[in-house]
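Participant: Pasting the structures here.
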Structure P
Amino acid sequence: MKLLCFSDLHCDSRAATNLLGLAKDVDLVIGAGDFANRHQGLSDTLDILSGIDKPTILVPGNGETVEELREATRDWKSASVLHGEGCERLGVSFWGVGGGIPVTPFGAWSYDFDEQQAEQLLAGCPKDAVLVVHSPPLDTVDRDSSRRVRGSQSIRDCVIAKHPKLVVCGHIHDDWEKQVQLGTTLVLNAGPRGVVTEIAG
């Protein structure tokens with residue numbers, strides 16, 4: 001199965017238009033959060049992306065809530081918004097958890113969860129699924145501009161325990177498009193340009 005993975009559009013309509021073109025050549029699309037900026041401008045990108053008719057899995061970032069994302073994609077029939085829940089598409093299981101994990105330093109506007117909350121949101125993730133999260137697993141693709149690790153311990157623990165086929169994340173801009181192995185799992189910090197990857201169906 002060929003996947004188009006992206007994250008962190010932050011209202012960039014040009015990036016969304018580029019993704020719309022790339023989506024024509026894949027089987028499924030994954031968006032790992034931060035379509036908006038501080039809860040503003042969701043429609044800037046989602047109005048464009050809603051032209052994608054391939055199955056699409058989305059999670060909220062820390063810049064929009066799950067409720068805001070669900071409302072903004074209400075008419076996008078091929079899109080599924082996940083947060084602490086899963087679905088099956090094209091014979092593959094997906095599990096999604098959005099938001100900033102752990103709690104970010106950005107203040108009250110940021111849609112964040114602590115590690116204990118994240119552990120509960122991840123608890124139902126089946127083995128060998130595709131895990132879509134906004135925040136990266138700790139010490140993977142999560143180094144900021146000062147090279148400090150900013151990822152989540154609970155997401156890392158989930159990956160080690162559940163062996164997902166793939167983890168798609170974003171959030172840490174300095175590691176966009178970086179990929180690393182965590183055990184048997186490929187972890188991809190997708191970024192706004194989009195990365196095409198393949199998994200076994």
Structure Q
Amino acid sequence: MSMAMTVLRNALLWVLSLGVALFSWRFMVGGVEATMAFVAYHAQLRPIAFFAHVGFAPIALALVPFQLWQGLRDRRPRVHRALGRIYGLAILISGAGGLWLAINTQAGPVAALGFGLLAVLWLGITGRGIILAMRGDRPAHRRWMIRSIALTLAAVTLRIQLPVSMILDIPMETAYPAIAWLCWVPNLIIAELVLRWPRQPVLKLRAPA
């Protein structure tokens with residue numbers, strides 16, 4: 001990969017991760033009804049699960065570029081571990097809330113299965129990565145955390161796919177169940193391809209200049 005492509009990739013990751021994380025907290029200013037009308041019923045029927053999910057998922061997303069920042073890992077390993085614990089805790093809380101929301105969604109069984117499986121894999125894969133870190137198996141830990149990050153970035157792909165479906169005038173009842181799968185399955189496939197590419201450096205992110 002050329003230097004220009006690497007810089008662009010890294011910059012996009014920082015901007016999208018932090019930008020979407022901040023955008024996801026917009027309900028704190030504008031309210032749930034005004035900013036998340038299509039899922040506002042969750043806030044009324046199951047507020048603990050809803051606010052656990054929408055409140056803590058952005059924390060995990062915002063930490064993605066910091067966890068991939070090789071310089072931070074190499075020079076400040078304690079900071080990397082501390083942020084990793086926060087990342088894991090945010091996923092535990094958000095993933096549990098997201099699973100309950102998926103089980104009780106009004107979007108139909110296809111969307112429920114898609115988002116439910118995402119929550120289960122997010123929790124399981126992240127937990128596996130943390131266990132491997134505690135055992136001191138750093139190479140395996142990094143591989144599993146790449147998978148975890150791919151699932152965390154579903155928050156980004158979802159927020160790209162939803163407006164695209166609206167621009168294409170696809171009815172929400174058709175688009176939403178498909179996006180429940182498309183927001184994370186391609187991410188995970190790409191992560192697996194990267195992990196298996198023999199010459200591809202997996203963790204070479206740098207902080208933006």
Structure R
Amino acid sequence: MTPLRAALFAAVTFFALPAFAESPPTAVARATIERVAPDGGSLVVRTRAGEEETVRISDKTTVMLVVPAALADVKPGAFIGVAALPGEGGELKAMEVHVFPEALRGTGEGFRPFDLAPGSTMTNGAVAARVDGVEGSKLTVSYKGGQQTIVVDPEAPVVALAPGARADLKPGAAIIARGSKASDGAIDAARVLVGKDGLVPPF
């Protein structure tokens with residue numbers, strides 16, 4: 001599988017479904033890598049809650065990089081994903097925005113629950129309109145069957161996605177790993193998102 005096709009598969013499985021909708025149930029570790037096994041087959045990580053966990057990596061694990069971006073990259077027509085919470089007047093307030101490369105347009109398109117915070121949602125779609133104001137930008141994100149209006153304040157993180165490699169999984173790197181929970185408590189990672197150069201993935 002080429003890096004681009006692997007990235008497409010990882011993005012679809014990471015952003016398309018809420019954690020509770022997969023079978024078997026998916027475990028998630030939002031964490032920082034503390035140690036990497038000599039053979040690279042497992043990671044000891046410290047979660048954002050301060051707990052130590054083990055994440056196992058296999059040849060089937062797909063790695064994607066999360067790289068810095070800016071709100072200027074969120075242009076009309078761009079295909080994006082937005083994790084958000086309910087806002088005022090039926091609008092959503094963005095917790096983060098991630099920009100998909102053109103090759104991944106259509107990934108996980110739609111609107112669904114997400115597991116970043118209680119009540120959070122994920123909207124994947126194309127930017128149909130953008131209105132900038134003093135307090136931030138208001139995006140209309142369209143997808144098959146509907147659209148959402150999302151307010152993005154200047155403090156909301158904006159990132160982009162790119163193909164990664166197992167070599168990017170180093171001590172100190174912030175990751176989000178998803179996979180099945182093994183009987184010993186470890187996560188057998190199907191995909192891992194890793195922040196580039198110290199970036200902490202915001203989703």
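Values quoted throughout were computed directly from the atomic coordinates according to the rules given, and no laboratory measurement underlies them. What you see is a predicted model; the values in this text were computed from it and never measured. Cβ atoms are built from the backbone, for glycine too; each structure is taken alone.
Participant: So if we calculate Rg/Rh (Cα atoms, Kirkwood Rh), for residues 27-98 alone for every structure here (P, Q, R), which label has the highest result?
Facilitator: Max of Rg/Rh (Cα atoms, Kirkwood Rh), for residues 27-98 alone: Q.
Participant: To which of P, Q, R does the computed value -0.33, -0.90, -1.13 (log10 I(q)/I(0) by the Debye sum over Cα atoms at q = 0.09, 0.15, 0.17 Å⁻¹) belong?
Facilitator: Working through the options, I get structure R.
Participant: Related question: Which structure, out of P, Q, R, was helix-only ellipticity at 222 nm (-39500 (n - 2.57) for each DSSP H run of 4 or more, over all residues; to 500) calculated from, if the result is -26500?
Facilitator: Clearly, the read-out refers to Q.
Participant: Figure out for me which of the structures P, Q, R the number 1.5 belongs to, where distance in nm of label points 7 Å out along Cα→Cβ at positions 83 and 107 was derived from the coordinates.
Facilitator: R
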